[in-house]
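Any read-out appearing in this document is the output of simple, stated calculations on the displayed coordinates, not a laboratory observation. These numbers come from a predicted model, not from an experiment. Cβ atoms are built from the backbone, for glycine too; each structure is taken alone.
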Structure 1
Amino acid sequence: MLTDDAPILIVDDDNLVRLGIRMTLEDADFRNLQVAKSGSAAVRMALRHHPAVVLMDVRLGDGIDGVEAAQRICREHSCKVIFLTGSNETATQLRISATDAAGVLVKPILPQYLLEALEALPG
């Protein structure tokens, strides 16, 4: 089980989504939270902060999408990645399934489902 002091990196290019996820996790007493709005920023932050979990949007707008960013992060650092996506496209699902993702959540996500996904992660 994930502890409330485990470092979590939230990656989404939508400010409102990032804020909503952060507030949801803070309300659940998670305190060690980092945020990034692009794939390249996520890679830099992960190498600096060594998150236990990365909540990664699949579509990011800076040339490095969430799948590629997650692969780069996982090559350098052991962590669990939960992808967040608004897409049910087969190509997107195939790219995600080719990773070692700990999970996939389809947006919009109810806060309880996000928290349940984190609780289900092995410690």
Structure 2
Amino acid sequence: MADDGTMQIGELAERTGLSLRTLRHYDDIGLLTPSGRSEGGFRLYTTDDESRLLLIRRMKPLGYSLEQMGELLTVIDGLERDATDADLRGRLAEMTAEAVERRDRLAQQLTAAEEFVAQLQARHDDVGHS
């Protein structure tokens, strides 16, 4: 991290496990805009940008589209400006309920996958003992 608390795109990519290409794409579509630019024009990111990116990354396994991610971030940004906005609070409650449903579906899929692997392993063990 630079002395001013910022990092360039390569460091952010390394810290978050995302590719440079993904970070550039997120910038192009407005999902994650760098907090600044260096004199040479390089993207500069802060720890707040990193936190935002980690939130985006956590949405991916739940199947959110880029548009849905943007909508959620817009609600979060709005609530950071005005935590009392009833419309935004209601929208966040809806989005939270949807995230819980997505997580529960994913958990069911994981359980089914674990059962499948256990069945395959049992068959493998049975074949090995015959």
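Can you spot which of 1, 2 the value 1.8 was calculated from, given it is distance in nm of label points 7 Å out along Cα→Cβ at positions 62 and 78? All intermediate terms of the calculation are to be shown ahead of the outcome.
Working: 1: 2.8; 2: 1.8.
That value comes from structure 2.
Out of 1, 2, choose the structure whose coordinates give relative contact order in percent (Cα under 8 Å, 6 or more apart) equal to 17 when calculated.
Answer by label: 2.
Can you spot which of 1, 2 the value 14.0 was calculated from, given it is mean count of other Cβ atoms within 10 Å over residues 54-61?
2
Of the structures labelled 1, 2, which one yields -23500 when helix-only ellipticity at 222 nm (-39500 (n - 2.57) for each DSSP H run of 4 or more, over all residues; to 500) is computed from its coordinates?
2
Once distance in nm of label points 7 Å out along Cα→Cβ at positions 22 and 38 is calculated for all of 1, 2, which comes out largest?
Sorting by distance in nm of label points 7 Å out along Cα→Cβ at positions 22 and 38 in descending order puts 2 first.
When semi-axes √(5λ) of the Cα gyration tensor in Å is computed for each of 1, 2, which one produces 19, 16, 14?
Only structure 1 yields this read-out.
Given structures 1, 2, which gives the highest value for distance in nm of label points 7 Å out along Cα→Cβ at positions 14 and 110?
Structure 2 comes out on top.
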